[in-house]
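Quick note: the coordinates plus some simple rules give every number you see, no bench work behind them. Predicted model, so just to flag it, every value in this text is computed and none were measured.
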Structure I
């Protein structure tokens, strides 16, 4: 998987994007002058469009300012994009946009996104957030077909996650007692954490170990959380039926990647 670095083309392009996103399936996640994140997913003609943008806000940051998304259709990975600005004085925005006109196949799309504003000069902290957007792309707008296909996708993913959990638990039976979450449940849980710990977890979750092991056709990931919230396993099934397992550890609210394994 290749990361694609994209830089802003200037204020006019940004203004057009923000104004258009405001009348589509978009949301803005903000925290005062600490910046905001604007993901969107919508249909234009017969293709899926959208992406995510990060605004660094009005406090000076050392950077980088980044935006990232992963795109899935019917539960399987299609690709990702990463955008970055490393100079706050030249550009306070980072964008990662879906390539226009590429995704025209009908189905249930999900975009998981994250944005990072790095190193505020005032306190040295990061501000990172994440979430997901969904959109059902179809020319017929058949609601019954949509419900059926989404149920099939959910069942496929749950079966994959349960199978992976069984395989992982062969090496350690205690994993069977950990809490299983999908990404939507994870984001809800993270909303209850402090900004510092949430940012730390998301930076570990969307690590290089994750992006370097994602290939087209892989399933969406699930997360196992230990009972005392000191460890987490991020795992997903690859297109060849192997599983990627990334072990995260929590050291006094600071999360980091401990190990990465691929198991059969």
Structure II
């Protein structure tokens, strides 16, 4: 099973990774009083802190786009009507229309970083949505009654939930391998984009770089980069409307 995207759409994800950093830089956060002697370091710390807040939602968006690129699947950020007033807003609802299976889940950048009250709130939201889901699914015309409820924590699992907690690798038990490949490669790509910017920005006052802050380059990381579909996209040039297919063997243009 493969996911398919137009070349132009696929390239947007590369751009969004860089825009995540550019947007944080453009915010122009003032130098922290503790780092007046090191304004560049203050900028790096502030930008990375801001990027971390943008990173999780961006990965969620990439995951949803990947799921929607697979035939027979649909994914979205929905509004599930509550009893009375208001809505629940699950991070993602995904439906495998072929197997008539639905997944309702909370996306967390790192579930282990949440405190106990936040973990309880996540469970309570999922429980309530699970009760409301049959009526919501019927309103959407989905032939699904009972959803699977879980937490997807991109940076590792942790205890604390009554529901299963998956990470970006174990998510292969839920979604097609091409979707997991897309999400994992995108996460790696964003890590490199942010890490490279931070290392290159961390200069001494005289303009020389700190050698220990330069991006680590090993044979293993270079091989991993060459296999990453987003680095491959950086090297490609083709018609904007060409179709990109991502499967177990990587990226091909069809």
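Identify the structure, out of I, II, from whose coordinates volume of the Cα convex hull per residue in Å³ was calculated to give 128.
Going through each structure in turn, the value belongs to I.
Taking 15 as the value of relative contact order in percent (Cα under 8 Å, 6 or more apart) derived from one of the structures shown (I, II), identify that structure. Present the calculation step by step, with values, prior to reporting the outcome.
Numbers: I: 15; II: 24.
Comparing all candidates, it corresponds to I.
Could you tell me which structure in I, II was used to calculate helix-only ellipticity at 222 nm (-39500 (n - 2.57) for each DSSP H run of 4 or more, over all residues; to 500) as -15500? Going label by label, the one that fits is II.
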